[in-house]
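Each value in this text was obtained by applying a stated rule to the coordinates, not by laboratory testing. Bear in mind that the values here come from a model prediction, so they are computed numbers and not experimental data. Cβ atoms are built from the backbone, for glycine too; each structure is taken alone.
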Structure 1
Amino acid sequence: MLSDVDIENTVRSSLERIVPEMNDRTWFVEYLYKHKIGNRLPRGKKFDFYRGIETQTRWKAVVENHIHQIFNKPYKNRISPFLLSQLTLLDFACINRECILNTGVVLDVISKLEGENEYAPSTDLVKHDIKFKRKGMFANYKHTHVPMLPNAYLKMMSQETSISSIVANIDNATLDIDLDNVEREIKARGKAKGGRMTGHWLITREDQGQTYYLAIFPHARNNGLDEEWIFNQVQESERYMGSQT
């Protein structure tokens, strides 16, 4: 029978082996987060696939065809066309093997925030509906973490609080893990506390009790390098929201 120390060391070494490191912050992918619908794209083979975005009318049809399931939702007018365009571009980038992202979790998160019941169970494990700092350019917005990277779940399980839960839920005789109980313990933690899944920022704004879904971005770097361009894109998304009402 293994000791708790042996089990913990085994869990740590196993997670170190199986959690892949992923980086989707290439210049090309970050350009897709920033692109304004109707702008001309740079020349070059990387962008040939995306030429349809250069005319707003044609691109609107592409987006609606690609994310058709959202257009029968009662909250469809509270999702910015800018966000839908981002998701479509990122899906195309995945098709072209420029990145590996699960954009569908964005729609799962929106379903959860809207009180719907149909979404991936792991969505309950994300840090959601979090206010930014009171002072700063994002003071009037909230964000929810969206685990678009495929390694997000395993990254969450590699956190110290999760490792403690895993060790506590391993049967010492059979070494079976009760992952359902591990997840229940993670869900029981406060949404703004450590141990939940993190990921991209889904930035939202509340107005008269309703949530508006504006844009998705990589988690900002600690040195504040991203804040200005992210804020500029949020403002652009707000402009798109205004143009459709």
Structure 2
Amino acid sequence: MILRARHIIFLLTALFVNGLLVAQTRLNRENHDLLPFYFGISIGYNNSNIQSTRAAAFEGQSTFSRVEPHSSNGLALGFVATKRLSDRFEIRTVPKLILGGSKYLSYYYTTDYLQEHPDKKAIEDIKLPANIFSIPLQLKLNSDRINNFRVFMFAGMKYDINLSANSAEYKAAMQLDQNPPPLFRKGDVGYEGGIGFNFYLPFTVISPQIKLSNTLGNSHVRDVENPYSNVMQRFRTQMVVFSVTFEQ
């Protein structure tokens, strides 16, 4: 994830330099920054990773030697609505649907457990589906416009709705002693922030940007009856998102 983030940062830096070099004297969309409201669409690519914390019960069991989370990638499609507050500040929301962001955990069995269960593999990979509808509220700080180019920063809070969370299916599987993957909460509150660039074209404003986001609290609904859930205390999601918005 860090390597990919570096590539994205390099790309945005190249766009920044290019914007300064090729910015034209003729101004496109001169009245854009005076609009009280403007709208657009957003297309993004994200890389998410689970930050996990073991439960105290992990030390008292002999089934798992460790649990490792893995990162995953997804696509994000959204709608942008921005309200002008002043020459420098704007407030915006970018409700979006994040697809394909499933989470993965690898459970490593202990040597003693494998000796007692020779039919088991040493590692069991578990997939946690996570299609998310995210609703952020961001404060945006704009730099001075240099011809057809501008830099901006933004930060804010978000509320994520996990459309794949299904407690009914989880409970049904537990009643059948199937020990399903750990259950995640339906909703999560988080924070996010990033940097981006406005490129003013004759008919639209294109804005590539990079964003870091984290969920707050604990996304995990711990179940002491489920061995996969009992050994883990806390799950939080960290995400790096590269997106491009097209605004009116």
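Of the structures labelled 1, 2, one was used to calculate helix-only ellipticity at 222 nm (-39500 (n - 2.57) for each DSSP H run of 4 or more, over all residues; to 500), giving -4500. Name it.
Here the read-out was taken from 2.
Using Cα Rg over 2.2 N^0.38 Å for the comparison, can you identify which of 1, 2 gives the largest number?
2
When you work out distance in nm of label points 7 Å out along Cα→Cβ at positions 41 and 169 for each of the structures 1, 2, which one comes out largest?
That would be structure 1.
One of 1, 2 was used to calculate mean count of other Cβ atoms within 10 Å over residues 105-112, giving 22.4; which?
1
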